[in-house]
Structure P
Amino acid sequence: MGDIILPAGGLVEFRRAIEETSAQGPIRALREAGRRLAADAELAVQQRGGGPLSALPQSTFWLELSRYFDDAGWGRIEHQPVNESLGAVLAWDWAESDPAEGREAPGCHISTGLLAELLTRAAGQPVAVLEVTCRSRGDEACRFLFGSPVRLMTVHRRLAEAGSLEDALAAL
């Protein structure tokens, strides 16, 4: 396993998030920790892209975000549109995942929080993120769906009912 770059300020925020939210459960604490890492990632992407996240063309935003994650050791990502209201981030060689773990459910909770906060900052409105495939579960890549919180809650509910991602998305 390789190293990832975690900004010193991000480490403090990571610790604080775990301490402040641990009573609400470990998944919530890890997602909050990821959210708090977003400020450093946002600054790096803005510097690389030449402006605020909300002002960057989508192609520039995704290119610079991908470069940031790759350079920082998190792994390679690719943005893919899913439909009119949802997008996806595919992540290969993702640092938070462990293919040998054999999880039953996706487990990249830090990344989920980090992506949700970064995408919220870029969009200027709330964006929710749901990890639907994970290398720690044996999938080829980690796949994070994103969209409005209402839309993602619908996907989550339909996924629980339908059992397959394709059926859940087709029902939208």
Structure Q
Amino acid sequence: MSLLDRLLHRVPVPAGSIGELAPQEDVLAVAQLREGHLVATRLGLWTPGEGGPARVSWHLISKASWSGGTLTLVVAEETGHAGAAVLLADVQRRQYSLLEPGRLPQVVQQRVTASIRTAHHRTLPGGGAWFVQRSVAGVDGVVLQVRVDPGTEADVVSDVAAAVAEQLSGGR
């Protein structure tokens, strides 16, 4: 690492551990795995995969925990929209054994937590849903995400999510 990199607090990135970075996507932390690396940036977490490294945006990580040398993530995907609300479903639980964690677990926890502005659970017919206002890295403003519990009636969730999003926007 050069003197300039150290002065600017640039984190060295192992070759092949990330794809093409977006403008202003600074690297914050790197952790070594048995095969590959996890790389945290301002926009998300780069993870190794069969098709090469892929970035999971911070606002699509529902949960992150660190215990016993293992970083566990619950990753969500967008399943649709209800008005201005984004509907999500948790689709994957990923576990990474970190050989050299460095600052990565703390950076992941901080980034996931910092993206959440408010969160509350609402009971609905057949189950419920989490209503989470989150900031999305690189986007101005806050997005309402609605993560539906299994068994909850989809039509009810869509109607309630759209109404909540309209109410939060002031009826605009």
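Only the coordinates and a few stated rules stand behind these numbers; no lab work does. These numbers were taken from a predicted model, which means no experiment stands behind them. Cβ atoms are built from the backbone, for glycine too; each structure is taken alone.
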Subject >> FRET efficiency 1/(1 + (r/R0)^6) of positions 58 and 98 (r between Cβ atoms, R0 = 35 Å, to 0.05) - structure with the largest value, from P, Q >> reply: Q
Original post:
Given structures P, Q, which gives the highest value for Rg/Rh (Cα atoms, Kirkwood Rh)?
Top reply: Q
Subject >> Test item: helix-only ellipticity at 222 nm (-39500 (n - 2.57) for each DSSP H run of 4 or more, over all residues; to 500) calculated as -5500, pick one of P, Q >> reply: Q
